[in-house]
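Taken together, the values in this text are just the output of simple stated rules run on the coordinates, not laboratory data. Owing to the predicted nature of the structure, the values given are computational and were not obtained by experimental measurement. Cβ atoms are built from the backbone, for glycine too; each structure is taken alone.
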Structure I
């Protein structure tokens, strides 16, 4: 199957995009009020037909889509925006102002940088098509949008990326966190960091505090699906990021070079990682992501040491 759909809450569907055939990897959300629709995340360019198929299967017409809300423009979140917008005559792409030039001209920087950082994974995501400037609504500070009886508050949450935002849905009190709150793995019921270089720890922790203050009931992860106990998970993830940073500093100080030894050190202090390493042999994409997140912490640990 190319994709799967599940109505997680009334009017909120999660689409498993089956990126690269991976399980528990990447999805997007369809949110509806009556006949009007918002997409939260576009997914990668390679799966844009999956999103179109999911909308059709649920029963929505392309002209029903009013907004494509992007948490950020990385290929797995916003890569399909340019492909999709051509099918939605009434829709606008909503993204942080810092990411807009990447949407308008993705080949100049976004596609080049993705290939350098992701290697062959960029090919799995696919090359993004440009989004016309006139079809983009920039997020400057907080932005509120309405869809029938629903309200969306879009909140800047830097850390994972400087142009990252999270989306709070009222009255359901669901926060769509993109990569700001890590990666949730439902089958393991655990969260891992999403911290690729150039990750910024202090803004990331502040962003999580902002999300906790909103008192969400549910966390809607792009990676992967909806979880309850929202405030508990967000607070716990703050602690997890600090643990990884302290471990990264110890790795640098001790001169540890082997990746497996690094992960073993962290797993002794992070029970979520320990559990993941034990049972994740078949989750190749997530294991690649975990190693990329480790690089993000090693980079900031190096920077911190050089400032001493």
Structure II
């Protein structure tokens, strides 16, 4: 298991290096002068040249990339242009709120999605199955920001049950978490239904039923356990997608997390802060996938021996 984990960890290194290079390349390819955009249209040539020298943008891309990697090794992510604070401090303040929202949404998506998928698989073509498939289609079709606005209108304006936005209590977390979780609930429910339904048709499941094993044990011990690896894969992928979707959700609900910080950095042309935020998102996604890979080895030891 240790060798399996080390291999997966080593494979994550080039992914992070590639993400960082793509981010810097994207900033490089932005039309116009990025420094002039930061300072505004009335900035003098001397001010533009001074800021370009301060940011190191007068150097080739590869040189800046290697210099940034060298600073990363010392924990230096640069300074925010807008706030004139270390980027690491800005990210440390915003990340807990995003982590709280993502964990809440992922827990809700996993519990509701898996439960709905199991019920749909055990009673296929039933009324609940039809309703679940319709709900899944709705959840996958509607954009996150639209769902958030609808929930605000219904549950904050028409029915004043929850706050419109902000943080401070559990009620502030409900609407953002539900908004963020709905698309993932739909995907997890569909994957769970498909995987469990396929396993329930296997010969060993029919044998267990013929031996008189209770239906609950057949579903939990045989069907769900053997169908869990693809479900776990999707849950891990959804964790990364939820962090990405948090950008829109945090903006709609004024949630002071990393996604909202990125939006502010984009509008302020604070590319150093944006670069650090994207790197943190990528690191979190890599960690989640590493945990999922290790879970494969725990669920099926043959995977860790082959990996």
I have -0.74, -1.03 for log10 I(q)/I(0) by the Debye sum over Cα atoms at q = 0.12, 0.14 Å⁻¹, calculated from one of the structures I, II. Which structure is it?
I
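semi-axes √(5λ) of the Cα gyration tensor in Å, for residues 131-226 alone was computed and gave 39, 15, 10; which structure, I, II, did it come from? Can you show the working numbers first?
Values: I: 22, 18, 13; II: 39, 15, 10.
Derived from the structure labelled II.
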Once distance in nm of label points 7 Å out along Cα→Cβ at positions 51 and 147 is calculated for every structure in I, II, which label goes with the largest value?
II
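Name the one structure among I, II that FRET efficiency 1/(1 + (r/R0)^6) of positions 163 and 195 (r between Cβ atoms, R0 = 35 Å, to 0.05) of 0.40 was derived from.
Details: I: 1.00; II: 0.40.
Answer for the origin of the read-out: II.
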Looking just at mean count of other Cβ atoms within 10 Å over residues 115-122, which of the labels I, II belongs to the structure with the highest value?
II
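To which of I, II does the computed value 26, 16, 11 (semi-axes √(5λ) of the Cα gyration tensor in Å, for residues 155-274 alone) belong? Spell out each step's value before the answer.
Working: I: 26, 16, 11; II: 42, 19, 9.
Checking each candidate, the match is I.
Compute relative contact order in percent (Cα under 8 Å, 6 or more apart) for each of I, II and report the one that scores greatest.
Working: I: 14; II: 27.
Comparing I, II, the top value of relative contact order in percent (Cα under 8 Å, 6 or more apart) belongs to II.
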Thinking of I, II, which structure, once helix-only ellipticity at 222 nm (-39500 (n - 2.57) for each DSSP H run of 4 or more, over all residues; to 500) is computed, gives back -25000?
II
